[in-house]
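Enquirer: Several structures are given next for inspection.
Every read-out reported here was derived from the displayed coordinates using simple, explicitly stated rules and does not represent laboratory data. Predicted model only: the values in this text are computed from it and were never measured. Cβ atoms are built from the backbone, for glycine too; each structure is taken alone.
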Structure I
Amino acid sequence: MSEAYKRRHGVDWPAGMHDIFIDLTVAKKWREYKSVYGIEFRDPWVPLIDAAKALIPEQYFKVPPWTEEHFHDWVMAEKGCITWGCGSCGKSNDYGLLMLLDWITDPYDTVIRLGSTDKQSLKSRSWNAVVTYFAALKAWSRKNGIPIPGKFSKSGYAILNDDADDSPEAVGEKAGIVGVAVNDSEDSGKLQGAHTKYVRIVIDELATITHHENIRTAMQNLRIGAKDFRFFALANPESWENESCQYCIPKGGIASVNVNTGTWMSTRGFLVRHHDGLKCITVTNPETEAEFPFLITKAVIEDNLSDCDGNEDAPLFWKMVRGFPPPTGVNIPTVLDPAIAKEQRIMDPAPNAPVVAVGAGIDPAWSEGGDGACYSKVLVRQPAAGSPILDFSQFHKLAIKASDPRPVTQQLLDQVRVLSSDPGGYPAPLFATAVDASANQGLADDIDIYIGQGTACVLHVNNSQRASELPIRANTDVKGHEEYGDRAAEAWCTLAAFCKAGMVRGLPRAAVEALVKRRYLTPKNSMTPRKPLKLEPKEDFKKRVFKRSPDEADACALGALAVKERLGILPYGWVPVAKPLYDQGPTQAQASLPPSAVIAEGDGQDGIDVLD
């Protein structure tokens, strides 16, 4: 063989190419060598570990079994890998090093975007590993006289080529490693930009990311023109309903995996790796604790268990120790259990029983698109036997039109006037109508003045105010303020209580979806709801799973509250009237609808099937 070449891994390489960079090249380009030259390398991920050991002093780079798996996944996962794991499983640290090794192999042809929730999280987690290992690589370079490319940007959150423009506007367009705060709308734009042969997106703390659309957009953008694009993410998973799990749904369905499953392929083509803290080498073999002090230990697990009051099924224990979504039933409680919603058939049509009373709820939240304000009429039907039924089938979205010359309030008032008087149907008396009067929403006052004209007054509900002095349901002396932290929780929980009692039918699907997904407010790092009960903030609910304001549920909850507080019909209770109010059926139309009163009728059924 000519002295111009040397042999390594069964292949001839330029004699001047350092063995470390040969190993890095094998790990990064083994697919290219196989497809173009027909050369196959056995276990191409092993040379990557060899290169890391040669570059990083032993005291800074330990290789427990889970680290070997991370190196394997970086090299072998064709589309990328999502790593689920307990706390202190080494994933953030290992991926910080893996990004550096990948980039220095082809610094002018490689783009890596590292995302986390915010800059502080970047600084304390994966980016901290990047900084630490980059310093170690530079030290090796100085000692051995072999250049390692790269320099930190002025911001400190990017590593660029030495000759790269360091201006802030240019950083996002350059090959390099760039840290991005994904939950920051302005900073998240840096996920996109440069287009090179090799592109990697790495997302740390995936389960806490709220702007997943930014990730999806970046993936589609950066795939363009890339020879090798891959996506990696790290997470302590919370529940299968968390949006971060969209990347991890098993091809065989959720039921095909459990806490003992180590790997599976997702429906999106990603490898999913799972690390269970109970199976960590420092737990199964405690004498290794000194060798791998950065991994979870029995003592840490015992402390975590103590924090969960000894409950191994606590969701926090599953998140931080088992590294897997908790079994059904041990998540943070939601306002209504999906199993109860299905069992009580709350979306089924109501029986054709006499209507004995009518209530209503109005959520005046509105937008120029007309997709916010809702009116929920509640027909109280009394079957021949059994409890009354609250029929929510007469649900309406109130249209707000930017092209309408009438003021917004007037548009709402005209529609409420028609719906409440309901010519040809079942009128809803104003005294049995509850209206959201929170913040600057003044529709309740306008209804009292312009429709009630001093003869009737709607129930004004300010969500942030103290809950009522009224009993929460029949056959109990517990008052609203003793159980609920504010009126918002009282309204939603009143609707849920009617559902649990089997007294609800025809509830709009979108309202059901919100009821079974909205959680109670919990203290930080706890899965136990605060007492008295409050709902998780609406902004958190929208970011976590619902993506929009739960207006349908708000209106229906207000309707349920009006039935309870103004009509005196309690969950698990009875109708306090002697005879049906509408036993002759609907009244005949007394007047035609004014053409200006445009009503957008809808059943609120726009949502996923949350019960099946």
Structure II
Amino acid sequence: MAWQGKILRVDLAQGTCVSEPLNMDWAAKFVGQRGLASKYLMEEIDPKVDPLSPDNKLIFATGPLTGTGASTGGRWSVVTKGALTGAIACSNSGGFFGGELKIAGWDMIIFEGRSPKPVYLSIQNDQAELLDAEDFIWGKTVWETEDLVRQRHLDNEIKLASIGAAGEDGVMYAAIVNDRDRAAGRSGVGTVMGSKNLKTVAVRGTAGVAVDDPKRFLAAISTASDRLNATADRDRRAAIGTMAMMDVNQAWGSLPTRNCQDVQFEGEENINVAAMKKIRASDGKANLMRNKACFACSIGCARVSTMDPSHFSMKGKDDKYTKPEGGLEYESAFALGPMCGVDDIEAATYASILCNEHSMDPISFGATLSAAMELFEIGAITTEDTGGMVLEFGSAEALCWAAEVTGTVQGFGRELGLGSKRLCEKYGHPELSMTVKGQEFAGYDPRAMQGMGLLYATSNRGACHLRGAAWTEDYTDVSPKGRAPAVKTAQDGMAFYDSTGLCMFARGGFGDDLVAEQMDAALPGVWDAERIKITGERIWNLERQFNLAAGFTVADDTLPERSLKEPAKTGVAAGKVNELDKMLPEYYELRGWTADGVPTSGTLNRLGLE
């Protein structure tokens, strides 16, 4: 039936692990992963809770198609109240951990309370236990943790989702990293995990996943895979991954540069796809080695890179950094490159590797560093604050140093670990934080992409490009016209899709018709286009209800002053700002919300959320 029908409830304070049945009525309405875990969170915690208190809960959730063999069906999510934002957080990851958890027999793990000492959770199919981590892996990096746990349990096939020092020591945007370089990266979900004294979840599964109609399901996933594999988009992602967007945004004038002071980067050619493929004089190799794929994926968009051994950042370092590791994706490259004014691809790669090793969100880290660089530029931060480091835009040395001290939470790294919003507030210039609801911008400037600005402003987890962007419209013109319906439709679609266990990169190739066909064959009941549409809208409004209950208001659906008042200097939007005021009222009306952004009783009744 695709759902395993059970969840694992882990009481960290009591040290217990208890299996309980999945609420199938909720599953029918909220699907799995993002939607279903958000429903559990809404029902089980007070939205006003301190994210780092024992009363917050941390949920690891799979989707119904996770682990089934559906192409790209390896996704899993972490849902909690975000440490960075104080809003509902859902951070999605790939790799192999999600498939392993589902195959072990679990739809979801709910962590509650706080352990009195560091622990880790070991799962082998239906057997689960909390084990001591204090003198074993606490204080270790993500990579060391993976190696040590596999050695202790004598099983190299164990899949782990872990935190490093950033999660243990309170970096507000700490990630949860699985499979060395895949991450539930945003909103500080790793910070919440660290606050619970939970180091890692180690899973080994061999139980398998059953579907409702096996014969029809095999036919459906075969058809879907064939359609996906025949698309140009699939071929492009396999060949050059997400880094293709560096050149696209540079040309359009939507590449956030130097803390969004600029929208095009003069050094872009040194940190794009071509730069990754350029053969180095030092060792005859390119930064980019090859691509790789996640569980059941036929795309393979992930990058594998090697560092230049002669790069200054490698001096005196362990040779582990010159071995093949997860390479730059567009979001990490933009944040560690143009956003900081850095055009050194090796420095950006090193900083990205450190984010994986120590469990940091590279988007928030890079954007926070860029804010610190602007604060340094205006004299609000000095070398007395940094311990001597000159935080100038364009400094590859400063980038590498900052990644080291933030990842290990030392010195000024603790300040950078606050995130952009808290850092800028502390140093007296909140207007320099390029955030929404406390979360840093992704790699798309909202002056050149009007719909992206509306998405950032209304995203339930704070600024995010993955919650439903108006891609076609935004790369057609810079008008706000038509953005509200496009963003609303995309948001609802992604809310559903993020709940299935499938990767968003397959959605365009599959088409919603083949997503529905796979769901209908895998699950009981009827799953069609209309059910997909209403379910996505229901999930989006549920998240909105959580944030309203947490204290967010219409005032939080906004953008930084820089986006609204400082015109873009170059590109297609030269002289323009984001026109959020023209889009937001229409968006609220389309959603069936009041002028204050509150879902009406009619909307809630229609969606079954009353």
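Enquirer: Ranked on percent of Cα pairs over 47 Å apart, which label among I, II comes first with the largest value?
Expert: Result for percent of Cα pairs over 47 Å apart over I, II: largest is I.
Enquirer: Here is a further query. Comparing structures I, II by distance in nm of label points 7 Å out along Cα→Cβ at positions 303 and 383, which one has the largest value?
Expert: I
Enquirer: For the read-out helix-only ellipticity at 222 nm (-39500 (n - 2.57) for each DSSP H run of 4 or more, over all residues; to 500), a value of -11500 was computed from one structure; give its label from I, II.
Expert: That value comes from structure II.
Enquirer: Tell me which of I, II gives 6.1 when you compute distance in nm of label points 7 Å out along Cα→Cβ at positions 319 and 479.
Expert: The correct label is II.
Enquirer: Ok, one more. Given a computed value of 24.1 for mean count of other Cβ atoms within 10 Å over residues 111-118, which structure among I, II does it belong to?
Expert: I
Enquirer: Among the shown structures I, II, from which was the value 0.50 of FRET efficiency 1/(1 + (r/R0)^6) of positions 159 and 519 (r between Cβ atoms, R0 = 25 Å, to 0.05) calculated?
Expert: II
Enquirer: Same structure again: Out of I, II, choose the structure whose coordinates give relative contact order in percent (Cα under 8 Å, 6 or more apart) equal to 12 when calculated.
Expert: I
Enquirer: Let me ask something else about it. Out of I, II, which has the highest value for mean count of other Cβ atoms within 10 Å over residues 287-294?
Expert: If we compare mean count of other Cβ atoms within 10 Å over residues 287-294 over I, II, the biggest value is for II.
Enquirer: Let me ask something else. Given a value of 1.6 for distance in nm of label points 7 Å out along Cα→Cβ at positions 351 and 503, calculated from one of I, II, which structure does it belong to?
Expert: Clearly, the read-out refers to I.
Enquirer: Right, next: If mean count of other Cβ atoms within 10 Å over residues 399-406 computes to 24.5, which of I, II did it come from?
Expert: Of the structures listed, the value fits II.
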